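Asks: Okay, got some structures for you below.
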Structure P
Amino acid sequence: MMKINIATRVDAPVEKVWQAYIDPEAIKQWNTASPDWHTPTAAVDFREGGPFSFRMEAKDGSMGFDFEGVYTRIVPHELIEYKFGDREAKVEFTPVDGGVDVRLEFDPEDQYPVEHQRDGWQAILDNFARYVEAKS
């Protein structure tokens, strides 16, 4: 199966980048692809085998969904792997001079074009970088 790959650089220490990626309160702040959507609730049991659930919805209430899965592999400050439905994703954190490269690889779904999925996930990752940098 083809994978979709996206990446961003975050100008912050890896500890802060990592913490913002796994903290439910932080996730509610950055987990959106566009200003008209938000994540009103986020629950994280951050351990291998632990579940997570993020409620993503349009701010006008017209639509929403639960992004849910299970963490399958965690290497602190380096790697998070998880399953969501029958799909998998991998997030890598690589310290570089002045920051952290965050790379995300995930299985696409069949409903929407690959470009649409890549753009949406990239928008969320870019929002994550802005959030962490503003907090640092």
Structure Q
Amino acid sequence: REKDILTAEQKRELRESGQEHILLVNENGDYELVPYQQITDLADGSQEIRAFIFERNSKIWVVYWHISGESNILLPVNYENIKLFEELGKEIPVEENGNGINLPVGNRKYAQFDLPREKVIEIFSQAVLQ
């Protein structure tokens, strides 16, 4: 509120809709308000990991984290279809596995996909907690 970063339309959307949003700090240090939805069918019903899906710059993104510690999840996805970020603009390597990729789960991270939204949701529903 202090920096008055939201437009009148964005403020109205936040007040009037039941849609959840995430306030991102983008690569330039600017704020972006983006609607997102929780992925509820995640890693065999794990309650330890939170994941939310959104669209940004014509890509599908998932922001995810562990609620109380650290772990890894195995995602059945091809290495070329995902990029991992500690913060937007700060890419970190992903570990390839014969069955997909291992993602570290701890503090909040962002995964960017070159896949349709429905496929990304399916991939996270098939994730295996390690």
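Asks: Name the one structure among P, Q that mean count of other Cβ atoms within 10 Å over residues 47-54 of 13.9 was derived from. Walk me through the numbers before you get to the answer.
Replies: Working: P: 13.9; Q: 17.1.
Answer for the origin of the read-out: P.
Asks: Can you tell which of P, Q yields 48, 29, 29 when Cα extents along the principal axes in Å is derived from it? Present the calculation step by step, with values, prior to reporting the outcome.
Replies: Values: P: 41, 33, 29; Q: 48, 29, 29.
Going through each structure in turn, the value belongs to Q.
Asks: One of P, Q was used to calculate distance in nm of label points 7 Å out along Cα→Cβ at positions 23 and 95, giving 1.9; which?
Replies: Details: P: 1.9; Q: 3.5.
Derived from P, not from the others.
Asks: If distance in nm of label points 7 Å out along Cα→Cβ at positions 31 and 79 computes to 4.0, which of P, Q did it come from?
Replies: Working: P: 2.3; Q: 4.0.
Going label by label, the one that fits is Q.
Asks: Right, another one. Any idea which of P, Q comes out highest on FRET efficiency 1/(1 + (r/R0)^6) of positions 71 and 111 (r between Cβ atoms, R0 = 25 Å, to 0.05)?
Replies: Numbers: P: 0.55; Q: 0.95.
Largest one: structure Q.
Asks: Which structure, out of P, Q, was semi-axes √(5λ) of the Cα gyration tensor in Å, for residues 15-62 alone calculated from, if the result is 22, 13, 6? Can you show the working numbers first?
Replies: On the way: P: 22, 13, 6; Q: 22, 14, 10.
So the calculation was done on P.
Asks: Quick check on the output: -9000 is helix-only ellipticity at 222 nm (-39500 (n - 2.57) for each DSSP H run of 4 or more, over all residues; to 500), derived from one of P, Q. Which one produced it?
Replies: On the way: P: -9000; Q: -4000.
Computing helix-only ellipticity at 222 nm (-39500 (n - 2.57) for each DSSP H run of 4 or more, over all residues; to 500) on every structure in P, Q gives -9000 only for P.
Asks: Ok, one more. Among the shown structures P, Q, from which was the value 32 of relative contact order in percent (Cα under 8 Å, 6 or more apart) calculated? Numbers along the way, then the final one.
Replies: Numbers: P: 32; Q: 25.
Structure P accounts for this read-out.
Asks: For distance in nm of label points 7 Å out along Cα→Cβ at positions 39 and 103, the calculated result is 0.4, so let me know which of P, Q that is.
Replies: Values: P: 2.2; Q: 0.4.
Corresponding structure: Q.
Rule-based calculations on the coordinates, nothing more; no lab input. On a predicted model such as this, the values are computed, not experimentally measured, just so you know. Cβ atoms are built from the backbone, for glycine too; each structure is taken alone.
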